[in-house]
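What follows is calculated from the coordinates using simple rules that are stated; it is not laboratory data. All values reported here derive from a predicted model rather than from experimental measurement. Cβ atoms are built from the backbone, for glycine too; each structure is taken alone.
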Structure 1
């Protein structure tokens, strides 16, 4: 019975609440999630988004991606803080129809097989390469290399995901065999 209720809830999210976004099948969504984008959000299949996550910018998210609890994907130029003579609170913002400052076409791209740890923040204009891991509490301000582990504020590469090139090649081979389309 619980499985059926969850299935209905996820269908409601995909087809009613978030119908203006393109979300693939096998969604798992925790509670308290907020999605907004000026243009679009596209999410692949088998996506897990933990509770109290926020996606508040244009984004493309691949297949088999995990966003742990309290992850935020946000725009870096959501308010025109350089509007002369205007407090930032009253300045134009990206939600305004006539907004014409920075950030209009920036998006976050998260490729397949990425895990973003709890409480992490990713700023618009960033790409996270396939197979990468973002450690809990990180703030991602720059692009992330494929199959890498990044941590910190600002996030920096701390190591490769796999210990050897041989392990990486075998992971890629098996991933393509079993999960890639």
Structure 2
């Protein structure tokens, strides 16, 4: 798996993520947050019983698209932390008020220059190996409908790989699992 320590402080980010993303004070009344057992989970809550704010540390939704042409899958080489230089499925975090399908189409276009249409839902994955946050990755299957293949936005390179010649440095466990699942479902 990828070395997430390249060019930024992954250890510091992971420590922050595991410490409630740095939340220490109530965003409403500024009282210090305390740990409490709620709903069977340890959560942060406001110590002021009149406020009673609870911080729910939820994963961040992300979406992407699997584009396979002539038996090869399109991957992008990451240009930004974490995992600079490692390969992944074109995907990214959802924007506010954006449907996951829109995210998948937008992210693939932003990273590869290609226009796609989604042809179906593929799978949902949970990822906790990104030092910035945990993610829920929603992946779709797609066909190319236009555009010009070129590395853009968050990509150093874009390339198609045969499933028997995938790069060794795939950025995230969820992407590794998705590639394995695709091989099992469509190529076995």
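Details
- Origin of the value 24, where relative contact order in percent (Cα under 8 Å, 6 or more apart) was derived from one of 1, 2: 2
- Cα Rg over 2.2 N^0.38 Å, for residues 76-147 alone derived as 1.35 - corresponding label from 1, 2: 1
- Among candidates 1, 2, the computation of FRET efficiency 1/(1 + (r/R0)^6) of positions 92 and 116 (r between Cβ atoms, R0 = 25 Å, to 0.05) that gave 0.25 used structure 1.
- Structures 1, 2, by FRET efficiency 1/(1 + (r/R0)^6) of positions 140 and 156 (r between Cβ atoms, R0 = 25 Å, to 0.05): label with the highest value: 1
- Label whose coordinates, when distance in nm of label points 7 Å out along Cα→Cβ at positions 68 and 164 is calculated, return 1.5 (choices 1, 2): 2
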